[in-house]
1. Using semi-axes √(5λ) of the Cα gyration tensor in Å, for residues 66-169 alone as the calculated read-out, with 23, 22, 11 as its value, let me know the right label among I, II, III.
2. Assign the value -4500, calculated as helix-only ellipticity at 222 nm (-39500 (n - 2.57) for each DSSP H run of 4 or more, over all residues; to 500), to the correct structure from I, II, III.
3. In terms of mean count of other Cβ atoms within 10 Å over residues 34-41, which of structures I, II, III is highest?
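The numbers here are math on the coordinates, done by the rules we state, and not lab data. In this text, all values refer to a predicted model and were calculated from it rather than measured experimentally. Cβ atoms are built from the backbone, for glycine too; each structure is taken alone.
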Structure I
Amino acid sequence: MGKYINLDDSYKSVYEALRHGGISRNVKVELVRVDSEEIDSPAAADERLASADGVLVPGGFGSRGIEGMILAAGYARESGTPYFGICLGMQVMVIEYARNVCGLSGADSTEFAPDTPHPVISLLEEQVGLTDFGGTMRLGWGETVLLPGNVVFEAYGSGKIGERHRHRYEVSNAYREELMRGGLILAGTTADGTLVESVSWPDHRWGAGVQFHPEFTSKPLRPHPLFAGFIGAAGDRSAKRE
């Protein structure tokens, strides 16, 4: 589910990493590309995604197609469909949860809605007013500390990991406690605990979002554990349909 699916190379690393996950689980992965701009209502999400065994929302920038991604995240959460959000895909996961579980009406990212009453995704304070986007991004390798007892930790089997980043916007620390009170699992943070790196849904077979880009390090003979875990959960769902 993305906004650039008509450009074959836009998500190439994600497509390949999904196939790597299939290799690890000995299943054939059938990719169905859905333009997020086509999803304009819960009914449209139900119709387009009902046959999917897993939903992945990858990274991206800008407001186009965002509401469709939010609807897709909501569909996956409510239907129990495995969901994997990468970078922007994690952010829309947080927005959807804030709106529909935490009761924060109008919750959004300041990237898409600067006047949102609940900026659950926002720039870091030190980035506000800066225009040199490359210089203000969080770029490159960074360490993440994972919290036990969720699908992200289970996929890695480790409490400390290193992954590559490429983003500006973050989960707002002003809303961390409220999101946690609503049940959202903060599955990982930066090593110093100041930034949210990963989230997961409670009481869900496999609903995970990460701020970093695991697709960059996946290989055919060494699939990334998150892609292997996601495909494994999707494969289990497929088997139950049969």
Structure II
Amino acid sequence: MISEKIKNVLLANQDSIGKVVDFDFNNNPFYIFDLSEKNEELLHLDLSDQNKFIDYIFESMKKSNCEVGIGRYDEDRIIYRRSTLFAQNEEARSLHLGIDIWAKAGTKIFSPLDATVHSFQDNAHFGDYGPTIILEHILDGVKFYTLYGHLSRESLVGLEVGKQINKNQSIATVGEYEVNGNWPAHLHFEIISDVQDKFGDFPGVGKPSEREMWLDICPNPNLILKINKLS
């Protein structure tokens, strides 16, 4: 499998991996969302109503006294029905390939490893990533990429392809819904084994029928986040 080398090298270097956000998931409370059809609250929520969706996300966290929420990897979601971006073929894309970190706009984002900037762009469409950065990493000779989506536009200022990035260096901030693809404020964090010919963009949602292929291309981001409750 493509991702096996990446998985093994990340597992072998757990102590050398830095942070993605400045939050200790293993010693502080956070809210884990269920964004699948199993969540009956979502079935009765008008996801096309921006304000209602934002309120649902942040009120859910507030009720649980959590400042941060997590959206799960490998989750077959219903929230993508709010955008035609995910339903352009006979089979809609609904399988989440990253981990979402739901947090207030302006939250700082860091590179967990030394990197170079592979690419970046503003994917400015309803339901898309908005401002996006892809970093390239080489760890023990193994190359892979990390993607950061739903950023602020300021995050792209001063970036250049090939720019060197240090571990734990601040690279971006979480964007407001007006610029982040019209989503409640959060970071979509994804590991990619091969970005192919993509530039500043890569699918973060796949077809459920292609699950095995996509999970091989995009291994579990918790290999980097190291959140015990998601293990």
Structure III
Amino acid sequence: MPIAAYCRPAAYRAFALSLPAIDTPAGLFRAGWAIAQHDLPDAALAAGDVVVSNLAMAVKRRVQSGSTEALLAHLHDVMFDVAGFRGNREDYYNPANSYLPEVLRTRRGLPITLVLVYRHVAAEAGLVVHGVNAPGHFLAEVEIDEAGEKRSIYVDPFYGGGMLHEAEVLARIAEATGRQVEPTADLMARATPRQWLARMLHNLQAALAAAGRERDVFAMQELEQLLHVT
């Protein structure tokens, strides 16, 4: 494993060790947590796991049937109505919005980190969720299987878990990017785990650069390099 010159060694090691398991919701969450440990060295992953498990248990205790739609409804009630997760529109470019420990503490974050938390809780509760690598605004795609009929629902945790049809997804992308978009497969493609982490790191590099934190920008670049060499 390469040696980091700027990234906190414990965060660098944790990120590198998490990469073999990032195809799972828990593994991707662990990698996202490691990113935050450069700035928040005392943030314990075990504490984050407890929060996620408690949210998932709250969802499962409410569900009386095997319906994925019922499970989704209770997931949204717990996460968005009770816990109050939503986007930090007042302080959007704060680096803390990209740090999972802070997102769990404040219930505020960027679209991509909120989707990461949403996906992990959903997986613990029994739902399959993907990240949608839409330009300008990361979204969630939930797989629904009712009576043998499979379909997808798009969800925007940044705006309190709003459920979107394809036309609404395109409108949300247009709003975020400032330009009209035509529906293509690329616009609503599922994010691979490495794309997901790379986008988180790019967001942080931009936020840290704007704050004049040059050494921390280099630290995030070192983590990004690990995505390509491991």
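1. Comparing all candidates, it corresponds to I.
2. II
3. III
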